[in-house]
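**Student:** What follows is a group of structures, each given as structure tokens.
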Structure I
Amino acid sequence: MANVVTTGEARDALHKIAQRFDAGEGEPVYFGSHRRAQGVIVPVAVWEKLLEAAEDELDAELARERLARDDGRHLSQAEVNEVLDRLRAGRSA
């Protein structure tokens, strides 16, 4: 892990940290009391990539769970069309 700065140091340096991020220097800044990491500041682009990866993993887990419960029963194209026709008819009523 990188150097950990105190919470006060991180607070005092927020403007400089933001400037570094704007300049493309995206190293995370770890901070916490007594230099024990309690949080991290990262550029928005890094956060968005992490969030996207986490969402992808959650989606994959959901897909795995659904596949595990799959009973092999599938709708025919005619059944799908029937449901769609009923939905369309309900909207126009």
Structure II
Amino acid sequence: MQNNTFTIVVSGDICINSLYWTTEPQIKKGLNWQSKTNVHSFLFPGEALLLAKFLTLAIGPGILSPRIPDLNVVNLNEFISATAEVELFSA
């Protein structure tokens, strides 16, 4: 039985997804930052970056794709970005 080594190349749009959500203050009286609504955000890879991550998880090494080591230092104007605001839903 032959042992073939394959390399999969992932290309496509590089998208940075950003989620935003708000939290209500837990203290009504206190310092300004404690008594105001807070906005939180989280960046994560999308499109080709996400596909490459899924393929790596599914089949292991052997995936060639673009990489962004630290999303927190990325200029979002240089990439396609998708923004979503998320909220809690009532059950």
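**Student:** Comparing percent of Cα pairs over 17 Å apart across I, II, which structure shows the greatest value?
**Tutor:** Details: I: 71; II: 64.
Structure I gives the largest value of percent of Cα pairs over 17 Å apart among I, II.
**Student:** Can you spot which of I, II the value 0.15 was calculated from, given it is FRET efficiency 1/(1 + (r/R0)^6) of positions 39 and 55 (r between Cβ atoms, R0 = 25 Å, to 0.05)?
**Tutor:** II
**Student:** Can you tell which of I, II yields 9.6 when mean count of other Cβ atoms within 10 Å over residues 31-38 is derived from it? Please report the intermediate quantities before stating the final value.
**Tutor:** Details: I: 13.4; II: 9.6.
Comparing all candidates, it corresponds to II.
**Student:** Still on this model: For distance in nm of label points 7 Å out along Cα→Cβ at positions 63 and 79, which structure out of I, II has the highest calculated value?
**Tutor:** Greatest value across I, II: structure I.
**Student:** Given a computed value of -20000 for helix-only ellipticity at 222 nm (-39500 (n - 2.57) for each DSSP H run of 4 or more, over all residues; to 500), which structure among I, II does it belong to?
**Tutor:** Attributed to the structure labelled I.
**Student:** So if we calculate relative contact order in percent (Cα under 8 Å, 6 or more apart) for every structure here (I, II), which label has the highest result?
**Tutor:** The structure with the largest value is II.
Bear in mind that the values in this text are calculations on the coordinates, not laboratory data. Computed from a predicted model, the values in this text were never measured in an experiment. Cβ atoms are built from the backbone, for glycine too; each structure is taken alone.
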